[in-house]
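See the structures that follow.
Values quoted throughout were computed directly from the atomic coordinates according to the rules given, and no laboratory measurement underlies them. These numbers come from a predicted model, not from an experiment. Cβ atoms are built from the backbone, for glycine too; each structure is taken alone.
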Structure 1
Amino acid sequence: MAQLKITKHIRAPKEYVYRWWTDLREDDAERVVPLASRNVVKRSDDQIVVEDVVKILGRTMKYLCKVDLYPPSKWVANYSGKVADATSTYMLFDEDGYTRMEYSSEIKPKGIFTKLALPLVKFAIKRIFSKEMDEYNSRLEAEWRT
């Protein structure tokens with residue numbers, strides 16, 4: 001098992017950040033990398049279920065993601081795929097004119113190869129996720145300013 005923790009600071013109000021990050025849509029693949037495609041399977045007031053296809057570390061992976069919503073400051077995403085399962089928690093905090101996002105994820109690899117490789121690629125995965133979050137937040141901030 002691997003654990004990741006990332007903290008980001010976003011120049012936008014917490015409520016806006018929450019809505020932006022949890023407004024999962026099928027056209028998201030046109031807006032963010034490494035998402036190749038997204039299919040919204042179910043949407044309710046407290047949960048969104050999507051099927052995503054992503055390209056990470058040269059591999060194409062498909063997984064089902066159930067996102068439990070706890071407005072206005074938390075959501076928990078549970079991913080299930082062939083290579084691994086993961087639970088990611090996003091928490092938002094008001095802080096001196098910006099929003100602090102705390103992301104934590106617990107990745108449970110499946111299969112012997114993935115279990116052996118995970119400790120070696122954990123740094124790369126964290127770097128990729130952090131860069132992806134920076135891209136998302138840059139787009140979010142640009143939309144907030146307009």
Structure 2
Amino acid sequence: MIEKIKILELVNNALEGSDKFLVNLKITPDNRIYVDIDGDNGVTIDDCIELSRAIESQLDRDEEDFALDVSSAGADQPLKLIRQYRKNVGRDLEVVTIDGERAEGTLEDASDEGIVIRTQGTKKQAPETLRFAYRDIKSARVAIKF
């Protein structure tokens with residue numbers, strides 16, 4: 001089986017000096033490698049192709065067979081890194097806490113400790129400023145509005 005640390009090193013070396021960063025790395029027992037990346041200014045298909053080629057060029061298929069899937073962290077995926085929260089300041093988030101509390105609002109701040117969102121409010125309830133520590137967040141997704 002391909003070692004995760006080896007792939008992690010290859011990804012980090014390939015992304016070094018760019019605004020792209022690793023969000024998730026998974027390797028299954030049958031050597032399927034899944035790499036999800038994000039970027040401060042987004043991710044293009046060309047970015048994924050470039051990273052895929054950089055990884056593949058450092059692996060030997062004769063030594064070990066593998067399948068490689070490099071993709072961008074999708075809009076429907078939960079935020080995992082502080083850097084992703086910071087990138088999305090100003091956008092609407094849907095937050096679910098570990099206690100099951102749900103909130104939706106505009107992400108106003110993302111510090112090292114947690115986030116601040118501002119709810120819209122309704123006719124019955126005034127807008128609120130809510131603070132969540134990262135450790136209390138079960139999931140947070142960018143709210144996609146049509």
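One of 1, 2 was used to calculate distance in nm of label points 7 Å out along Cα→Cβ at positions 24 and 64, giving 2.2; which? Going label by label, the one that fits is 2. Can you say which of 1, 2 returns 27 when relative contact order in percent (Cα under 8 Å, 6 or more apart) is computed? Answer for the origin of the read-out: 1. Computing helix-only ellipticity at 222 nm (-39500 (n - 2.57) for each DSSP H run of 4 or more, over all residues; to 500) across structures 1, 2 gives -10000 for structure 1.
So P(r) over Cα pairs in 5 Å bins from 0, in percent, for residues 80-135 alone, computed for just one structure, reads 4, 16, 20, 24, 16, 9, 6, 4, 2, 0; which one of 1, 2 is that?
Derived from the structure labelled 1.
Given a computed value of 8.3 for mean projected area of the Cα convex hull in nm², which structure among 1, 2 does it belong to? Clearly, the read-out refers to 1.
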